[in-house]
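Below, each structure is written out as structure tokens.
Rule-based calculations on the coordinates, nothing more; no lab input. Not measured: the values here are computed from a predicted model.
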Structure P
Amino acid sequence: MLLGPTGSGKSALALEVVQHRPVELISVDSAQVYRGLDIGSAKPSAAEQASVTHHLIDIRDPAERYSAADFVRDAQAAIAAVRARGKLPLLVGGTMLYAKALRDGLSALPSADPAIRAAIDADAQRLGWPALHARLAALDPETAARLAPNDAQRIQRALEVIEVSGQPMSAQLTRPAPDRPRLDVAALIPADRAQLHLRLEQRFDAMLARGFIDEVRALKQRGDLTPDLPSMRCVGYRQAWAYLDGQGSYAEFRAAAIAATRQLAKRQLTWLRSLAADFSIEAGSSDALQRLLTRLDRMKAP
């Protein structure tokens, strides 16, 4: 798996790999699974998808939900299909929860409890989700560090797991799955955080120039989507939806989206540290491609 924060150049590096090795790409991205979320998710272009086999892109309607368990099932099927064709699967992305679930397995977390969820929702309406995020930080700091203060769905679930089981989610997610083949993790790490922030700002402005607002407007006009859906809570989409609802100026929307993107990158780097990558590559370094190719060559071809 080639993992890294948003804007680190994962997709470009993966496309270079394909020019040198018999590889097919499997997306590890919770936004790219949705049809219509193209510009804001930095989805590979139609030309790139036509020239290189990609998996787990455009497999869900944005009105549907897609879980880590769904990803594990679909990724395992894609890996098996790629290997059956005598090629190497290269998983690429930044949704670290998906990567961790695939590599380490999903533990049997407790089922949803409607009464507990209702109580958590009532607290959120009274106190706000940032306050509940702070509550989670006191009970399960590892999980809280990976979540945005307004990530209602995941904060709710993490608090619910603690209430039902008496144990933090982080402790339960780290239980190893039996007999699971281990996947190597290559971490693409930016050397300069300030340069990454500048690149993220420039990339978001490029998305705006390509028509990102029109993309979200079209999704909004469907009439069957709401800002509470996982697809519309993706970074950038959430802020654009609020802007189109009249919440703030264009400048405020742009600033909020860029800030959220930077926060996402920070959380992804936190996840990467917890994943204990097998090796790291400096993003943009002259030897990045060769180092990744060398690692792939050590893998046994099917």
Structure Q
Amino acid sequence: MARIKITILFLGLFALGCGRKEGPEIIEVFPEDGAVDVVLNTSIKIAFSCQMDTLSVQQAFSTEPSTQGSFLWQNDSVMTYIPKENLSSNTLYTVTITKEAQDKEGNGLEDDYTFSFTTGTRVSTQNFYMLGRSVMEGWFVHWGWDWDDNHPVIHGRFTLYHRYILAPWDGIDNMIDSIRTIVKNIPDTLDPVVFFKLCFADFEGGDQYGAEANLERNKGIVDSVYNIVIKEYGYRLIIGNALPVPSSWIDEYIVWNQKEYNKWLLGLEEDNPGKVFIFDFYSILANSDGAIKDEYTDGEPDDAHPNEEGYKALDTPFFNFLEENF
């Protein structure tokens, strides 16, 4: 089964309204109309020509046979519907979006839109091994995890496994060895994707010299992870960019450090298309000063662990990111 990729063409449409004289259009769907042997845990994607009134689209959406599920949105232009349960095998499904679906300016579709696909008998799973420390643990608990690494979190067709790694202050070599051991023990039959990020506590400021030295250390850690995951084992790698620090830590040097690190990661992604993918924690969680937003913490001055609202803010962008790339 081919996986949908929202093409670069769509990116130019996200910020656009349809205009007072033009109604919205559906420009791409997945599964494609007439598709056969669709996996039973498929998601359904619908891309519009402009930003939509998301509630009106969700109310205008239906499937026959009827299903229950949840919606994810990317920039109000691309909707993903995730059925709560697997679809029935060898079944023709018809998706309808009625003309009550409206754009941001209140313009509806010109006509009802329908497309159909037929399921097969297979289930598809993409496995992610999520490497991290306390922030990762908190995210997994937010997802309902029971603290047992043998029990993954399942979200649609995505299966996420928690794996704890050592911190830089445990010794860089020890940290890298803990990562290598985890990756070595991943069953390669699972076609795994490895997720790695540093913690907010791994970034330093204070002065330019200290910030530069810390930046080079963190780049070296990422280079080691890259070599293990991609060069040694041939897996794909997601890297989370800098987690914003507590407001009490903020100075110009730590902000410079994190922004330079984020820029460097984008270059690594550009140099490794299809192998390295960057997930942007920073733009979601950071305020204009570079600290974690007040509403995403529990108010402790030296603690940047996200609270429940912080993790909620990450969920939709993260699962949209997975849908787009995997």
Structure R
Amino acid sequence: MRRREFCLALAASRVAGAASRLSRANLCFITDEVSRNVRTALQFAAEYGVRQVELRNVYGKYCLLHDAAMLRQIHALLREHGVRVAVLATPILKCILPGSRLTARAQKESAEARSTFPIPDGEQFGRQMEFLRKAIDAARILETDQLRIFSYWQVENPDEERGRILDGLRRVTDVAEKEKIRLAIENEPGCNLATCAQTMSALREIRSPWLGMAWDVVNGVSAGETSFPDGFRLLDVKRVWHLHIKDSRPDPDSGRRRICAVGDGDTPYHDIFRALGQAGYTGALSMETHFSIDGSREAASRRSMEGLIRTIERISS
């Protein structure tokens, strides 16, 4: 390659790299990690210049359980603050496959989930389409086209149940396709698709443009995956539509991993964000605090958001 051609190619690559960088415009957070009072969460958003949020539990309920009048009030508050909804987090397919045996982890987490989704376990599987329709209606009012979903509570024999797991994902995807709503599967260690490898395997079988992934890097680590670079290499980034951002590190006493503020752990977000930007990811970086400081989620959220911003500024400099 001649020198002039080389210089032009290098300049073009630099322009492309700059265009693909993630920035503060990608900042997002799950509002109830700061407060279930949406006004308090929106004050937090204004303080850090965040213009998009992920809604999950507002005023003590998943949004899909609120009536239309309440959802319109929430939407009006968001518009008043100039904030949009990046994704509506739902518990769709976070239920028990009838007749299956759950892992110990899934049994524990499903019991804990009843406090935020108080629908009896025996009713949930049969009502999934009802919940999906409610979630779609809520998404319409809140003006988002994306729902976060799951892959059923983790079973002891996932290979034997794979057909039923994929069948459930296909059923909800068929509805989503008709309604023009995107479904993003979160890789969740208590559910059947817990890693990049498992989630991408399912997405290769269900090739609908209406089904993608909400990548939680730390969840993959909790499930035994080296999320970066190993898990990242398996991703089709075009089907990664949303990111959950939290951090973790080994507890010095127990050796178990504990959630901590972004930047206080060992998750290589600097490298992850660079790689995602270069691969063309343009979605949200949604902070999921997931820990407290002296019992305060808001204080922990401040520390984590500041760490997230520092990481973004490093890749922008």
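Looking at relative contact order in percent (Cα under 8 Å, 6 or more apart) over structures P, Q, R, structure P comes out largest. Among candidates P, Q, R, the computation of helix-only ellipticity at 222 nm (-39500 (n - 2.57) for each DSSP H run of 4 or more, over all residues; to 500) that gave -9000 used structure Q.
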